Structure P
Amino acid sequence: MDVKRPVKRLASRRRERVAPAVDLDLYGDEVIEDSTAAFAQIRDAGPVVWLPRQRMWAMGRFEDVRAALRDDELFVSGYGVAANPITNVAARKTTLFSDDETHVTRRRVLMRSLGAQALAPIAGRLDAEAEAIVARLVGRGEFDAARDFSSGLPLEVVADLVGVRVPAERLLSWGTISFDVLGPLNRRGLEAFPSSLGMLAYTQRLNRSRVVPGSWAASVFDAADRGEIDKTEARNMVIDFIAPSLDTTILASTYMLRLLAENPDAWQRIRRDPALIPAAVVESVRLSSPIRGFTRRLSRDAEVAGVRMRAGERAVLLIGAANMDERQFAEPARFDLDRPPGGNLGWGNGPHTCVGIHLAKLEMAALLRALVAQVETIELAGPPTRIRNNTLQGIGSLPVRLVRSSAGK
């Protein structure tokens, strides 16, 4: 698929500088379904490029995206991280849409549930459920990896831990639409808004009696009772448990299974040496990059990589493009278990590093341990079907077969 458009030099009376302009629709159907060519074009055009169709800046090179993610004084989130003004107003009480001490406080509240130490007690439950998932699938023939393999832990364990009295499938639907409305007001964004408003209306009715005692949702009301946050923040922050806990991990886990099927030598290395499991998880997240990118608003005039950017303008920080930057990664499309750990932006970077990072690693590692114990080979049974979402990217359906190992009988 060819999505290339002319790369021009932008110079106008409104902008007293010259900058690369890339004439493509970052949220168009073709680019949404497979951003590979568009991301490469943006990286090749320059460290900072102008997208005239979206009327915002884009950054796609690893070093520049990482630097922007770390510079929360210049690239701020408090005015929203969406590519449309409605979402940026509606979600302003969430952790993702905050800066400075407000962000630190909200994040501290969430990490009491999502930090590595807080999650340690659920590791055994995740392992047991992962073993059961793989046992149901191994040797049964073709199945859909996204539905039958990757969704099990988020829907059976994580949705229960969130603690809102809503079916897990509805939580997953809410997570998906919450990412769609982070894009522009295109067809996908507009179609997602009614459900997004329904989710917001639901959270505004929440109180302690409407959530499960001792759950993650209850923990934000505990923080409100202590005066750390207000009640409106507590209600909106329940959304912060839904988005990082479901869709992104499902997408990363599905892509991980695909990578293991396509790289049988790497899979056999993991079987022989399970100490490689953490590396496989991190490399899978780099290659899948479930989050294409978020926008940030410029807090002041600044020169970034030689380009003069104005206060109030927006830049989309393309995590998915940065993770495939050949300036940072040798053979970036290759699944490499020997890459240095921690060298990618799949969970973001800086103050807004994903609050669900520890949970995602636990879930994906549990699935890998279950595969190692029971599965000899992983086979693709058909081509993948990719999702179309303004902010998420990845595989929505993947036919797979698992062949039982002799040790797993």
Structure Q
Amino acid sequence: MTLDRISRRVGAIAPSATLAVSNKAKAMRAAGENVIGFGAGEPDFATPAHIVDAAVAACQDPAMHKYSAVGGLPELKEAVAAKTMRDSGYSCEASQVLITNGGKHAVYNCFEALLNPGDEVLLPTPYWTTYPEPVALAGGVTVPIITTAEGGFRATVEQLEAARTEHTKALVFVSPSNPTGAIYPKAEIEAIGRWAVEHGIWVICDEIYEHLVYGDNVHHSMATLVPELGDKVVILNGVAKTYAMTGWRVGWMIGPADLIKAAQNLQSHSTSNVANVAQAAALAAVIGPLDAVYEMREAFDRRRQTMHSMLSGIDGVLCPEPEGAFYAYPDFSALLGTEIGGTQIDTTLQLADALLEQAKVAIVPGEAFGVGGGARLSFALGDDDLAEGVGRIAEFLS
């Protein structure tokens, strides 16, 4: 008998498409190419100074040089609980908080602790590229729920009910959305929450973009709007997007005590505690003022409007106005099946390749998010690069 060199579970994992695009763009730039990248989901701002100062102070504190509690520094867990009440109106105890190595780790811990083989997870598309992989690693089955630009990239109760089976255990609910920037209105959130309660379905709420909302749009937490969810709701969040701290790797999950205990037991055998210096920085972030956050949001809002206006002006491109996060998600379906720039383009994957090779612009094709036809463009980059990059796209498509 020949044994597999690599485990089948891990061998089946697809690499992160968003990181792959960013890495290829970086490699081309390093080789001297003038590439503009719309791929990274990362603020282009420095981490606010008061947060960095807290990390510097922690570096000089010998207590921070040792192991600490697996579940997180007690003061950070308390602060996360207080911040969640402040920002979402959701009441939880510090014992319901698990500090994780970034948001992705929170996602992984959640699915590992929650799912059994064969459990189904409803996941509206386009979805963040990471979600299906930890579901599969846990033995679960991702059930895509197809949404469209015309429908505002929002799933309906009718769609969810049509996909529900006796094996449905959880729904992943993301608002504001990565990759579409869509935000669910209050009434739709309540309706989906009541549907989940009726059928005993867990809801995993990813709220990492909660502060990045624009215009008249408002972020509402389903956990707050539908308290009847009780002990079948999980909130995933972190400091990465709000505070420009993607590299610090601090996230968290909030949930019922038994789930948090199980996830913490898992973490005790995988990563143990998150780096104490990073936790000290996260503490300064969540207890500190939001002034820097609002300044970043103002810049994102300006770029959002520029990108939406420019993309909407391209013939054949449908671009819903982003309501939150820092992404636009234009639909290129009307242009597929044609020759563009001397190349036959039948998929958004081919379109992304052609744009990178010929226009020197990096975007993430919809196939990475579960459905082709559209693409994600981050507007978390400088104003001049944004205008130049979208201008190149317009020129290439014309």
**Top of P, Q by distance in nm of label points 7 Å out along Cα→Cβ at positions 190 and 326, largest first** = P
**Prompt:** So Cα Rg over 2.2 N^0.38 Å, for residues 94-253 alone, computed for just one structure, reads 0.97; which one of P, Q is that?
**Reply:** Q
**Message:** Computing mean count of other Cβ atoms within 10 Å over residues 46-53 for each of P, Q, which one ends up highest?
**Reply:** P
**Prompt:** A value of 1.00 was derived for FRET efficiency 1/(1 + (r/R0)^6) of positions 278 and 342 (r between Cβ atoms, R0 = 30 Å, to 0.05); which structure in P, Q was it taken from?
**Reply:** P
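With mean count of other Cβ atoms within 10 Å over residues 30-37 coming out at 17.0, pick the structure among P, Q it was computed from.
That value comes from structure P.
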**Asked** Which one of P, Q has distance in nm of label points 7 Å out along Cα→Cβ at positions 294 and 382, as calculated from the coordinates, equal to 2.8?
**Response** Q
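Any read-out appearing in this document is the output of simple, stated calculations on the displayed coordinates, not a laboratory observation. For clarity, every value in this text was computed on a predicted model and none was experimentally measured. Cβ atoms are built from the backbone, for glycine too; each structure is taken alone.
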